Structure 1
Amino acid sequence: MRIKKIYVIACLHGDEPFGLKVLAHLRQVGDERIIRQVGHPEALAKRKEFLEANLNRSFGPDAPPSKEARIAKHILRDIKAHQPDLIIDIHTAECAVGKSAIICQINRQCLDIVKRLGMDYVFENVPTISRQNLVGQNPDKSIILEFGRGLRSDQLALGVARKIADLLTDEPAPKVKLKVYSKTRCIGNNEAAGIKLENYVFNKKLGGYPYLVGKNTYTEYAGFLAQKEERL
């Protein structure tokens, strides 16, 4: 796929300001083919994850009425108006997940984009979450970039911005292998009780590889689990 226009959104959660650094560097690039958007400015100003509801669970057609649901509709209209070839949604986590990407479809095209962006891990979007979050609304052309604990530097943001801009060129993907995790689901809080969970480390009791588990991740569940790990 030739990428001619990219829509980059950051701060769907107001307590994840790192994406602003990436947007600032993209602004300096000055390429009108890269659309920049701050997802939730009001929550960002208050450094709160959300105000009434999780914005990144408010994109589905059945989302309950809330301020975030209204913002989600505005974002989807904006994306439709711009008609991008690729949507990049930037997030951060306070657990040790390194530089990871979440995609809805494990295919060569998406994996090549992830490689060009310099990520190390790929996690398949959980189907139930996909129906609610932003990337699930355009599953064939959307990627979440998730930066784990300690990955917040301006130098990293500059590198990410440059790699995003380079996607508009015909540069081939580097010949590297990614750790790819698929066949995913949520981990219930009850089933995780009393179990030590480590990101990307196979858990015998759960029969899979945990992801986004740890402090300050989720309250409604303990994180995600992939049944399959492979290098692609």
Structure 2
Amino acid sequence: MPMSFKSIFVVFSLLLCQFMYAEEVRIVYANKWYPYSYGDAENVKGILPGIVEELLVNKLNYTVRHIGVPWNRAQSMVRSGEADGFVTAATQERLSYSKSSSQILYRLKFQGFSLKNSSAQLTLRTDPEIQSESKTLKYCDVIGNGWAVEFYEKKQVLFHRVPTILNCLKMLQRKRQDVVIHSVDVVEAILAKEPSLKEISKSEHLYQEVAFQLLISNRSSQLFPLLNEVDAILKADL
């Protein structure tokens, strides 16, 4: 018996919805990590959403839903499959529940900041690896920053912890702390908006460069071919 026009329309609509859903890629980000990613839910903006938009939407024609949430929740969403992926460091723990692109999407650089022409700046310049004289300086970073905890433990140096990196920079300006070793993008974004901190400058020494790749959840394995497409685009741009 021939299908009615209404039946054909319903079937076509269902197939179209399934196709659109299959094409949508849900990428999660930290919602309070300016300038990398900031903003809640689908209002998230920043460097990382911009990179994903350019790669997946503009170059590969995927439909992407960008989602900003607290970072711990973002990781849980990828682990459970509630989200398809995120852009972050491909640690061993994250690779236990996701697959990574081979190519790097972004590099986070960690460098030191201190007052211009200060004794702290000179000390850090002569002992950038914090092996001797620089151990006497006062360092500051954010509460809960795992990178800072690991870094200063290796250097066998104590550091002051405050709620935000802006607090640290203001303490540098007031000479209550000497050095902030942190993400260059984060600190420079703050300095650009805070004229009162114009006496703070960046050291040339690079302490660490963290590679960020696209990770896709094992529960979204149907999207694993996307990683090969991303790698091909990034290789072509080298």
Structure 3
Amino acid sequence: MAQMDEELLRRREIQEEFERERFSEENIAEEKTQSIFDGTIMINMVPTAFSERTFLDDKVAIWMPEDFTELSPQEIAMSYPLGNKPDKVYMNSYLDLATGYTYTQHEVPEEYMGDFPKVVRIALERMGPKVRILSEDMRSTEKHIISSIEMISHTITEAIYNLMYFASVDGRVLMGFINFNYQNMERYQSIAQEMLASFHFTDEKEQNCEPPSNHLGGETL
């Protein structure tokens, strides 16, 4: 019996050491040298394959983990009990990472999409200290404008990092998001920014996928 207890204790110690290593500064720094555009990266020592996925009748595309699956309407309703449910949510069972979008009925011409984060910022700031805006960004292609806003929002139990992006698709506003628990920001933020950089319209050649570097009107991370 004593020998069995010692074996269980040894296994527990090995597991605890592995968990410490997964989330150590050294390991995270090493993993952050990898890019999702390489195909497969390590996320806290978990190999994760990324690839491009299209949506809205193949009009737009974004890179995400290959094994992300679409949540059912019932699962989305359970995940967003207070309302503001997105149209689509994609995630898997082992990463603290989700992405998705709402294709709104708001009609906004392409040329005004660069100002859209300002409208969102005003709405969010009215919510008070529950939301902290970190940065805003915008990039233009030959035909389209894609803007984004980076924030931390607080719920009753946790803080959420949220990277939202906006584009005009057939004259209507697409509001996309990439989010995760704030406690994983050190590892996940660069992944979210690369995912945002990968977002593009399929009627154009894919742009150079560089994470946003021009932060407007907010804190620089």
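Laboratory data are not the source of any read-out in this text; all were calculated from the coordinates shown. All values derive from a computational prediction rather than experimental measurement. Cβ atoms are built from the backbone, for glycine too; each structure is taken alone.
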### Query
If mean count of other Cβ atoms within 10 Å over residues 107-114 is computed to be 19.5, which of 1, 2, 3 is the source?
2
#### Entry: Label whose coordinates, when P(r) over Cα pairs in 10 Å bins from 0, in percent is calculated, return 7, 30, 35, 18, 6, 3, 1, 0 (choices 1, 2, 3)
3
